[in-house]
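These are the structures in question, set out in turn.
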Structure 1
Amino acid sequence: MNSEQLDTHAMDEKLKGDVFPPEWDNFLDDDIRAFFDELLKETGQKKSEIIQKANIPRTYGYQLMEGRRRGKRDYYILIAVAMGLDLKKTQRMLAVTRCGGLHPLIKRDASIIFSINHNFDVMRTYEFMCKLGLDPLDDGTEE
């Protein structure tokens with residue numbers, strides 16, 4: 001992740017221009033491994049702890065966080081919840097992993113957003129989604 005703060009509105013305006021912005025180096029990096037390494041450094045957490053909290057198979061979790069495999073959207077959301085990420089960082093994670101962001105007008109996504117905004121852990125998120133009659137986040141345990 002680039003340490004220089006980007007202004008999304010300013011960049012949106014530049015992208016409306018006739019020429020691609022010459023400061024393209026300032027665009028956020030899509031390197032999944034670098035993204036997760038930076039998050040882990042920021043939060044002081046370890047991959048092993050996050051994978052265990054997310055209830056994702058250990059080897060697969062490492063492969064996801066190192067960018068060696070691409071996972072389902074639910075896996076990355078579980079990782080975000082296990083890390084205790086806020087909504088903005090969760091949305092960024094979903095963008096970097098090319099999984100599509102959470103949309104507040106989709107009931108299942110709205111329940112996830114609510115869970116993130118209220119700092120629910122993985123288990124509480126699971127229970128909340130079940131209570132609403134929604135499919136809980138898939139951790140692959142039923143496959």
Structure 2
Amino acid sequence: MEHRIETKEIPAQLALTVRKRVSLATIAQGMGEAFGAILAHAQAGGGQFAGPPFCLYPDPPGGEFGLLLCMPVAPGATAGEGIALEEVPGGLVAATLHKGPYSALRESYGALEAWMAVNGKHPAGPPREVYLNDPMSVPENELLTEIDWPIA
């Protein structure tokens with residue numbers, strides 16, 4: 001798969017968030033639970049969505065690692081039990097679009113790491129995966145995930 005990589009500024013985003021510890025074996029379940037809780041909270045009056053869901057990876061995947069699961073919301077959203085309201089920082093990122101199963105995302109991360117090495121850049125924060133379509137409504141090979149990795 002060929003990867004087109006670009007640099008861009010992404011804005012800070014107000015988001016409902018859930019912090020979760022998972023392993024590679026439990027990541028799908030953990031993400032489903034967290035996004036389900038955010039959706040239920042928003043539907044109960046906690047906020048109006050303002051963009052696609054995304055996830056930050058503050059720890060490298062392996063063993064047990066942390067996730068910050070985020071749903072952008074419009075101003076006026078409120079936190080709830082186990083759900084925070086926070087501004088997720090923006091900034092300069094190297095970005096690529098991954099098409100296909102989540103299990104193949106490592107290939108896209110590798111392309112970003114190679115691009116950084118060639119271009120004299122290095123990671124300046126946790127990568128962000130933006131989920132552009134719903135895995136419950138499209139075939140796995142049609143999944144679209146934008147990877148935004150802060151760079152310096």
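Looking at distance in nm of label points 7 Å out along Cα→Cβ at positions 15 and 127, point out which structure of 1, 2 has the largest value. It would help to have the intermediate numbers written out before the result.
Numbers: 1: 4.0; 2: 1.5.
Once distance in nm of label points 7 Å out along Cα→Cβ at positions 15 and 127 is worked out for each structure, 1 has the highest.
A value of 30 was computed for relative contact order in percent (Cα under 8 Å, 6 or more apart); which of 1, 2 is the source structure? Could the numbers behind the result be given before it?
Working: 1: 20; 2: 30.
Structure of origin is 2.
Can you spot which of 1, 2 the value 21.0 was calculated from, given it is mean count of other Cβ atoms within 10 Å over residues 71-78?
Numbers: 1: 21.0; 2: 16.4.
Computed on structure 1.
Thinking of 1, 2, which structure, once helix-only ellipticity at 222 nm (-39500 (n - 2.57) for each DSSP H run of 4 or more, over all residues; to 500) is computed, gives back -6000? Walk me through the numbers before you get to the answer.
On the way: 1: -16000; 2: -6000.
Computed on structure 2.
Could you tell me which structure in 1, 2 was used to calculate log10 I(q)/I(0) by the Debye sum over Cα atoms at q = 0.21 Å⁻¹, for residues 47-102 alone as -0.69?
Values: 1: -0.69; 2: -1.06.
Structure 1 accounts for this read-out.
Any idea which of 1, 2 comes out highest on FRET efficiency 1/(1 + (r/R0)^6) of positions 55 and 87 (r between Cβ atoms, R0 = 25 Å, to 0.05)? Before the final figure, lay out the partial values.
Details: 1: 0.75; 2: 0.95.
Comparing 1, 2 by FRET efficiency 1/(1 + (r/R0)^6) of positions 55 and 87 (r between Cβ atoms, R0 = 25 Å, to 0.05), the maximum is at 2.
Taken together, the values in this text are just the output of simple stated rules run on the coordinates, not laboratory data. Everything quoted here is computed from the prediction, not taken from an experiment. Cβ atoms are built from the backbone, for glycine too; each structure is taken alone.
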